[in-house]
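Take a look at the structures listed below.
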Structure P
Amino acid sequence: MRSRHSDGARQFVDISDAVILTAGAAAHPVERQAALMLRWEVQRRTGLAWDEAPGAPDDNRPAIIVGSVQRMAPLPAGLALPRSPAREGKPAAEGYVLAVDTLARPAPTICAIGNDRRGALFAVGRLLRTLEWAPGKASLPANLQVSTAPAYPIRGMQLGYRRLNDTLDAWDVARFAQYVRDLIVFGNNAIELIPPVSPARIGLAELDPLMPLHPWDMTVALCALLDAYDMDVWFWLPLERGATQDAEHRRDSLREREALFAACQRLDHLFVPGGDPGDTPPDLLMPYLQELSEVLHRHHPRAKMWVSPQKFRGANLQHFYDHLRQAQPDWLDGVVWGPGCIDTLAETRAAIPERYPIRHYPDVTHAKVCQFPFPYWDEAWARAYERQPIQPRPMQFAHICNLHAPLTPGAVAYSDGTGDDVNKVVFAAMLWDPKADVRDVLRDYGRYFVGPDFAEGVADGLLMLEQNWAGPAATNPQVGKTLAHWRAMEKRATAGELGSWRFQQGLIRAYADAYVQKRVQQENALLAEAYGELRRAREVGAAEALARAERIVNKANPENAAPELRERTHQLAEMLFRSVGMQLSIEKYGASALDRGAQLDNNDAALTDCAWLRFQIPKVRALPHADEQLAAIDGIVNWAHPGPGGFYDDLGNRANDADPHLVRDRMWEQDPSFLRAVQDAHFGPGFPQQWRLSWTHQAQMYRGVLRLRYEGLDARGTYVLKATYAGRGSMRLQLYLGGEKAARLRPPSEPPWRPLGLAIGDVVEYDGRTPLVREFDVPMQAVAGGSLDVAWESIDADDVQIAEAWLIRKR
């Protein structure tokens, strides 16, 4: 009998007592897995134990027919189904039909029928995403009619069981199985593993005290698990250094890999990066890979070989391109474009023969020092979360996917944990349907992982979290709104809903963002008060002003800024460790490093210039003469004040609109990897906490020229350009003023308490450690037209990174 209920204007059919119908013994094992997945996931959510049976349905029970067009239970007479998805006149691979019929039988009939066995899995996944559920209840929209197939054939995620991972290294096989099913539900058909080279030599699959299994045993087990779901198995297997240096190393390397291939039940694709790690030049790498492909095919004859030009530069990159064009090796099946590739995807596509597809390898897991950094990230956020945070970026990664996918057969994303879980789901959804509505995807995410009552709230909350980081941490009003939104959901959530680790991730970000904002606001207020006292130094004396300022900045204490918010983040971190094994602190939970997800540790890091000022005060106090102390104090309080007619730019800090003279020819929307656009670059956690905030971010131009342009200058004035050279690596930079090489380096004007460095002629050489402040006279002819063009170019064809710039008008 039909059972309907309504939700506003929508009609639903009650399928709480449904039976799952399959082709029985004739069903393919993967189709059986689809039926099992449906039963397991429904029972986990509702407690309903659906029966499974072959044959025709009983007219009095809702029936869910699961299978493929080749193998499925008999369809009732008169059943109306959408047309199966097709391409070029043939059934589209992995496509499916999902439909509810309420007319052919007295009870509803639901068809989840794939064009092939994988299609049956994805049909069940779509059913689960659409299901309205509660304890003891399940229903579907009465008008559900879906016919769809993926736009791109490769849709995968990397699951790295290794020390650097922020979560997965604590998982057992059952937890991996659950996550694999979750990924299938959202359209993934491939998993990339990071295997050890051998049981004795772990390589990048580093051992970890949290691991329940040895990485070798886990790799073997996961290959078998993925085969049961017909998921393509990829290996990310870099070369160890020295693997090609002589015949003995080469033999050992190939022998170890052959043992790995022989131990694994399934392997469809082998991806070897050119570098990071390994750094093997292509003239040695390509012959080795030819031998490796022969070893691979002894055990997995249909497996494909892929390589990336990662870290190849100059002659090495050209050799790689020339080799592919001239030799066109048959053993190579494709190229991977991802982190560390210095040419854009379009440039790489143009450089290699069409016969080699280019798989995208997007980094969805990192927020800075990465392939797709969070655009124009305020330094306070960058310090508080570091490189590998919980970072839902749904709109950004939808754009990144759609921008790059047309040049590829799809993507297998680089991931190192679960902080990127939303990004994984969005990326897979866009690879399936580039026109998918991101908010619809997020509603499915909230419905499936938290509960139907939270579908809308979770979708809005995730979009709000992305906007929290768009703008200055101190003043972004979105932060408070986002916390209020998540708190409202938290108050009405049941224990089961609060137990969802995905819900916990949204909550901890909302609380932590608010905590960080409160910290920054409090410390900025203390800084303003301390600077006020220092400006009175000539009135009250240097010693007294320094003492007063020191007492003020010493009040900056992370534990006092917003203790309730901080405490809740610590509680949620404990919940995440227990619910999913997420490691948000090095000491408490075993995170591998500060930049690998250690949120609790980073939230308490230095987020303002309070630490810098606290460090400077005793240095100024130690100066022997009062006039030197006063001069040093003037330098501190007037750091960002260039004087009348001058300009100061805090470069690499677009979130605060603090670099108006920086020339940006391309923006993030056109170049989200910043390969040809100016990037706001950030240091990792290794920089001294007592550095000025302005030193820890830089404007960076990758393989290009970094430019400033000043307008409205006095054409008869004389100017000095001062700049802070700082960045993550050593640099040799040539400065151009008005199109001409800077003629003369002025003698360093820094007082003794400021850092000095090496200067060679008109070239500045920076050692990658201590920021350098350097001054240059601006030729009068360079400003004759009332404007000035400034440009830095790398002498070594490497990155250009500049942290600050002053244009000072001489009196």
Structure Q
Amino acid sequence: MESRRRNGSSRVAPEADLVRLRPRDDTLHASRGRTVLAMGRDGFLDDTGEHGLIVHETRLLSRYALRVAGKSPCPLALSNVEQHRWLGYYVLRPPEAPPEPRDTGSGGQPRLSQSTLEIRIARVVGEGVHEDIELTNYSDARSRFRLTIAADGDFADATELRKDARRPRRVRRWSPGGRRGGALSLEVDLRAGRTRLRRGLRLVIERASSAPRRTRDGFAFAVDLSPGGAWRTCIRWIPVFDGTELPTPARCWPESGPDDYERKRRIFLKESTRMRTAESGTLAPVVAASLERARRDLAALRLYDLDQGDRAWTMAAGLPIYVALFGRDTLTASWQSALLGPEMMRGTLAELPRWQGRKLDPWRDEQPGRMLHEAHTGPLEMLGRNPRARYYGSVTTSGFYPFVVSELWHWTGDRKRVAALVDPALEALAWLERDSDRDHDGFYDYRTLSTQGVKHQGWKDSGDAIVDQSGAPVSPPIATCEEQAFAYAAKLHLSEVLWWLRRRDEAKRLFHEAQELKKRFNDAFWMDREGFVAMGLGPDGRRIRAIGSNAGHCLASGILDSDRAERVAARLMAPDLFSGWGVRTLSTRNPAYNPYSYHRGSVWPVEQGTFALGFFRYGLMGHLETLARAQFEAAELFELYRLPEVISGHARSSALPFPALYPRSNSPQAWSSSALFSFVQALLGLYPYAPLRMLIVDPHLPEWLPELTLEGLRVGRAEVTLRFYRNGGRSSYEVLEKRGTLHVVRQPSPWSLTAGVGERLRDVLSSLIH
């Protein structure tokens, strides 16, 4: 395997090998909106693990099997066509086929290929599923047999599907679903106190070539096929919630035209920014493929029931276990991917105020003004068995919401829309001041009030996420460094928006508070001996001196003093933190390091995207190129060029040319997809300023990506196509097409904390020549 040295790190060329990684390799997923169809590798459901038809986090179908004369067909080729469309080819020998002598010669063929009964199954996911089944007799003899379909559902909550979880036993039974034999219904009645839920599923047979007959657990058909003959049926899997059938694709594939879901998806894919690379450059094809996959994955994660219109929507956090509204996940994903368009920010920022805390409810960790952490729709949540139907245990969402409001302002300049979001943003900041600074030291900490609450409520929210330098766990209240960084960025950027909206006194107050927070932060969190930022302040007010990825968010926000940034960045990219694929959540030198732990040694793509913008902010282009290259090379290793939620922290080497996976890693994951667009924004130095009809660019393309074109980039009401390219040792750009008024100016970003007056003047003159 080829290796070469670049930017001080080992480069192992994945394009030369056969590596293709697939998270959850035992499962095939098709999904749309709130519905996930998680199938076994044979395309069926066997009532084990996390497989099933899961709608609103309720497993409606846990077993589904097709048999021909009592035998299972052999799967040959099974794949998604799109995230919501799936196709499978199966074969078996006709039941009447006589035994054949084994052909041991060099031209010997499998018996299945000589006398074949083919089954094709196509599935389209809506809120339910439309399944088409077609059998074709490719043998030279007539075939008669009994085709059976068996099904069952346990109505388990999504949290009950883990292999180590106790499975519920709920009374349910199939009953006739209509007057004819082609429909069955399965229903369960769930109660907790006065709360009652009815969840059900109807299986409806349509267009069958022979009449169905009900069996104890499904249907049976008598099939009679002459040579070359075909038999067909459609089966609609229709969820029924509290007596109402949910929309399910009604027509066969490929006859089915675009439904409302598909119409909305196509609008986004047509209008969002497209990215093209040239053939040159070692990673150019990977960059193009991974960005396009990420664009489509974000569209596939859309939660249609939360749409604020065709062009304002939000998304689920990830598949298969985070198909719900998560406050900080959606804010992060919509912000990081903003160069695709403002639709995700519009929808997310409009949706979250509907959930904003209005009262004191300790069980939900709800307080007035606090922004949502997560909202689930599973039966345990809706029955009140846990607080996650509306749970607030996160500091991040409240600190991050005002910042994303300012980003929507920068990208759109939409005064009316942004003005409506300012008061919820101010309420979130008021909650931080009132309820997240319990000891009144000027820093924002967390501690759950709920008996079922999240222990750690900063960026890293797993139960063992925060440890000290000896590896010992630290218990809340804790003020983590990144939460101070988010609050600083929120106040600084929202103050600018308030100034534009002529709310000058509030703007001055927030700006002053941001500057004071920055001063306090650099005094309290800086560890000069380590040349690094403390992970947090513990319950005793002392620094938590563990070395982890948290400090990278301090670079991105700008809260860190400029003279300290290079030391922090170098430490992040040192071998104990930088694995060769990305920055680990915890240093390998810490006794608590575990490459498989959620937050004690793994690598999160979402963090890498944020760190890239931090490196750009402080002019650390070498680190930016190294990190970007590592993540795109990681994407190359994965099926579909799709980065998963999290990968292991093992060091990259010739002996270890690909990383292991976190055991339950989600894929696709919204903020893993969005992280790739942060790399593009950082490498191109993009900074939109729609209120002044301006787009600032400052490209620094690496050798491995000598050219990148953005088609249809929208800033305010304008749209522009830009080609960026390397010209000798310097990157340049040209405007290929423009609609509307937009001034494209070469300048170091206003975010830059290192650009001097001379550099800014030179680039302004260069822009005038353009």
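Worth pointing out:
- Structure responsible for 1.22, with Cα Rg over 2.2 N^0.38 Å, for residues 322-641 alone calculated and labels P, Q on offer: P
- Highest-scoring label, criterion being percent of Cα pairs over 37 Å apart, among P, Q: P
- Computed -8500 for helix-only ellipticity at 222 nm (-39500 (n - 2.57) for each DSSP H run of 4 or more, over all residues; to 500) - originating structure among P, Q: Q
- Here FRET efficiency 1/(1 + (r/R0)^6) of positions 154 and 338 (r between Cβ atoms, R0 = 25 Å, to 0.05) was derived from just one of the structures P, Q, and that gives 0.05; the source is Q.
- Taking distance in nm of label points 7 Å out along Cα→Cβ at positions 346 and 666 as the measure, the highest value among P, Q is held by Q.
- Identity of the structure behind 23.8 (criterion: mean count of other Cβ atoms within 10 Å over residues 594-601, calculated), options P, Q: P
- Label whose coordinates, when distance in nm of label points 7 Å out along Cα→Cβ at positions 194 and 602 is calculated, return 1.6 (choices P, Q): P
Laboratory data are not the source of any read-out in this text; all were calculated from the coordinates shown. It should be emphasised that the depicted structure is a prediction, and the values quoted were computed from it without experimental measurement. Cβ atoms are built from the backbone, for glycine too; each structure is taken alone.
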